Structure 1
Amino acid sequence: MHLLYTLFIGLLVGILAKFLMPGKDPGGIILTILLGIAGSFLAGYLGQLIGWYKNGETAGFLGSLVGAILILIVYRLIFGKKS
């Protein structure tokens, strides 16, 4: 059940991140889920480095959303429009 919950939250976070940062991004539902999950891992990792989270503690919903948005920003900087 934990895996299904993680996938569901990942989907919600990925959808919200794509909604808050409109524009052309790759992928369908699978990549949206992966974006949300990666955002959660990124937020948890950065939060532990900064000291917001204890070791082994995961990021919350808002932290995951911020992490997913950061991933979208980096993606657009690397693979954005080429002139």
Structure 2
Amino acid sequence: MDSNEALEAVGTLVDAWCGRRDLAPLRYVLPAYPLPSPLTDGWADLLRALEDVRARCRDRLPESEFETIQDCIVAVQRIVYR
């Protein structure tokens, strides 16, 4: 997954959470998405937000969304730590 695919996947997750009014993951992700800055700091904010969703919302997310979050975290880590 590259940076564009990661952003697309996060957008799809946000749409799904908005559609079912799942405020818990939205609470963590919306401050960092869409990217406030395309620089490393913006990506690092998104990484922290995704890690918070993974840690705090795991029990409320469908397995497919959890896997997408995992994939996005790996992709964003590559961007932040390159």
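Derivation of every value follows stated rules applied to the coordinates shown; laboratory data play no part. Computed from a predicted model, the values in this text were never measured in an experiment.
Below are the figures for this structure:
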| read-out | value |
| --- | --- |
| Test item: Rg and Dmax of the Cα atoms in Å calculated as 11.5, 35, pick one of 1, 2 | 2 |
| Label whose coordinates, when relative contact order in percent (Cα under 8 Å, 6 or more apart) is calculated, return 33 (choices 1, 2) | 1 |
